[in-house]
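The data blocks that follow each hold one structure.
No lab work stands behind these numbers, since they all come straight from the coordinates. Predicted model, so just to flag it, every value in this text is computed and none were measured. Cβ atoms are built from the backbone, for glycine too; each structure is taken alone.
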Structure I
Amino acid sequence: MNPLQRQQGALRIEDIALADIAARFGTPCYVYSRAALTAAFEDYRSALAGRNALICFAVKANSNLAVLNVFARLGAGFDIVSGGELARVMAAGGDPARVVFSGVSKTEMEMEQALDLGIRCFNVESASELERLDAVAGRLGKVAPVSLRVNPDVDPKTHPYISTGLKTSKFGVPFEDALALYHRAAALPHLRVEGIDCHIGSQILDPAPAAEAAGKIIGLVDRLAAEGIAIHHIDLGGGKGIRYRDEAVLSAAEYLAPLLQITAGRPEQLLFEPGRSLVGNAGLLLTRVEVLKHGEGKNFAVVDAAMNDLVRPALYDAWHDIQPVQSRPGPGQPYEIVGPVCESGDFLGHDRDLALAEGDLLAILSAGAYGMTMSSNYNSRPRAAEVMVDGASAHLVRRREQISELFGQEAILPG
């Protein structure tokens, strides 16, 4: 579902003009569509109809409480990677029994927090973590449900920074070590083997690598069963890509089809951990042109958003479509869309053909995933406001930070 439309040249999200949102809440501002969030989740739910499956939203993609609450109301589970994300899920009305805890280094405090709340499962990523979790659970008089995140050494053919399934990755346990580690987990008194987990990367446009990884995981599950270790759920991760520019994107049904075929007829519950594909195209970053600089080599449109608001272009050289909120007549010219941060890498788009004037609003699209969650206060810039649009209503779901809040936890030396 595309929540954006133009009416008389003006860009709208659901039933509200983006210019009205900018006037009410200011810029820069993240704007999300509840309808698009819901449609993306229902795409997965429809694809999994008739299967024993749980859709766990990857909180790292977008951890705003309103976004999490939309998914909680839809019956989603959650994939978390920190105690802070777990606290957010609880504050948003999530069910701890539907939470899986991933991450390469969970602290003892985070383990205690998760055990006290009764989460669904820990996705364990090292031999050391197995031993630590057993000790923490024993100290609390509890039994920790575990799965191992197994690294299948499959190339997802995506950006190297978001590729997580190769043997050189910091994530997961090596495939060749998994069998022995499962036997160790089964022997530890305060652990209960529940499942197996695999996640090979993000922004995957071809389901073949995910299917290859799933096949290796199923083979391991069968070998474990032959050796007396029962697996109750198979977590095949997330990673389905979205359209940023001109990518050929699959529906959830098309992406999941080979995975569902491989697992057809099996008794284990299936878990999936979509993140970007649920929120990426449901959000945008609204920004205003402050300065236009025209030169012989390049033209620059300096906007009030920057790399601290959306770091993906600087970090990954990621491409985001940038559209004027109000279209102007006449030809455009190429602009570098840049922010005011004192870094040469502070750009949001290169060589965009636009007709612009100072004061114009721009919408940076496909910014619902890894936008606000990766933002910072670099250059002592307050982080943006966040707004959720629901039909004809716009709700402020995170107010803009105040400058005084940026140093409110700091102190000068005495004397």
Structure II
Amino acid sequence: MNPGMNTLHPYPFEKLAELTAGVDLPALSRIPLTIGEPKHQPPAHVLEALVASIEELAKYPTIIGTAELREQISRWIAARFKTHAIDPASEVLPVNGTREGLFAIAQALVTPGNAGSVVIPNPFYQIYEGAALLANVDPLLIPANEDTGHLADYRMLTNDDWQRCEMLFLCTPGNPSGAVIPETDLHYLIEKALEHDTILVSDECYSELYYDEERPPVGLLQAAESYGNTAFKNCLVFHSLSKRSNLPGLRSGFVAGDANLIAQFKRYRTYHGCAMPLHHQFASIAAWSDEEHVVENRALYRAKFDAVTERLAPVLPVSIPEAGFYLWPKTPTPDTVFARELLSHTNVAVLPGSFLGRSVNDVNPGAGHIRMALVATMTETLEAADRIRHWLERG
């Protein structure tokens, strides 16, 4: 057995189930604010494209995907991030959602067993850690807390850390905080990555759910271009339709960037056997070619953030994030206690922040926070906010 199997941690939702087992629930309907699964309506034209191409199930798809899909992704990147034309033949590769791609990239490009060769933020999306552990690497965790604006301070890495680092995971906008890495910080990371031959892997699956229409988050390829790294050397970005287009079940995304790294990843995936089904590709082309539904999607989240923060601000320190669909407030009691008691009094489920981080030197940067996913309907979301407020006011 891969020895990394024995080092994997329980997934956050497994921990939550254990934490809340046996809780006496009130006679209220459950409102889950735990899983980041979008509940807004998927775009009709994408569903139509999916159904119209269902006969493509009779064909084997290729690992590289259709030329039409890669060309549409290339156009979208150039338009959204104001880069030069991305080469669809060598700088883009479809993946079956960012989760699958982010895990696989470490298996393909990291040397097994090299201590410190993977660096991740803390708290983090647990796939980063699992990918490192199954590559038999104990990842180096960089804290992201209030002192750093909820951004991992990669400037704390020493030259020795950089020399050991083969792959550094970024998450911008961040999960769980929604914080966006500034372009100047991305320039710093690109400089260090080129100096030490480190691969930067940027998870940007929340990049299209920003609050301010005039300030879309900067991306790693955009920063590489403005830095002068027009070949995107050592830079890879992952994007998904799950959050952007409310299509989590389509399992559609892409990786783009350094052509040499893409070529190696393509070779790995040929053996991995994870080609995107052709009818998913046709639906993806329809999704990436339209921005109107994305603007409407942002408006729905913006309205929920405004309404929820107005209701909760008197009782909980909530603030609207730059991007994403999570609130990340501090809790007046330990986060696990808060989550369990909240469920028992209101039947509103939230995720303890400590489940999203790891303790390093007895400090877990996620502790004392909860993650609240504002993915449900406006009615359900406001009902959850009202229950939380009334419970805390009675407190």
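Just checking, which of I, II has the largest value of percent of Cα pairs over 34 Å apart? All intermediate terms of the calculation are to be shown ahead of the outcome.
On the way: I: 35; II: 28.
Largest value of percent of Cα pairs over 34 Å apart: I.
Upon calculation of mean count of other Cβ atoms within 10 Å over residues 16-23 from the atomic coordinates, which of the structures I, II produces 13.2?
Structure of origin is II.
Matching task: -12500 is the computed value of helix-only ellipticity at 222 nm (-39500 (n - 2.57) for each DSSP H run of 4 or more, over all residues; to 500). Pick the structure from I, II. Present the calculation step by step, with values, prior to reporting the outcome.
Numbers: I: -8500; II: -12500.
For helix-only ellipticity at 222 nm (-39500 (n - 2.57) for each DSSP H run of 4 or more, over all residues; to 500), the value -12500 is produced by structure II.
Please compute mean count of other Cβ atoms within 10 Å over residues 56-63 for structures I, II and give me the label with the greatest value.
Working: I: 25.8; II: 12.2.
Comparing I, II by mean count of other Cβ atoms within 10 Å over residues 56-63, the maximum is at I.
Once mean count of other Cβ atoms within 10 Å over residues 200-207 is calculated for all of I, II, which comes out largest?
Numbers: I: 22.0; II: 26.4.
With respect to mean count of other Cβ atoms within 10 Å over residues 200-207, the highest-scoring structure among I, II is II.
Upon calculation of relative contact order in percent (Cα under 8 Å, 6 or more apart) from the atomic coordinates, which of the structures I, II produces 19? Present the calculation step by step, with values, prior to reporting the outcome.
Working: I: 19; II: 25.
Value 19 for relative contact order in percent (Cα under 8 Å, 6 or more apart) corresponds to I out of I, II.
Suppose FRET efficiency 1/(1 + (r/R0)^6) of positions 232 and 248 (r between Cβ atoms, R0 = 30 Å, to 0.05) works out to 0.25; of I, II, which structure was it derived from? Before the final figure, lay out each step's value.
Working: I: 0.25; II: 0.65.
Going label by label, the one that fits is I.
Which of the displayed structures (I, II) returns the greatest value of distance in nm of label points 7 Å out along Cα→Cβ at positions 264 and 288 on calculation? Please list the in-between numbers first.
On the way: I: 5.7; II: 2.3.
Largest one: structure I.
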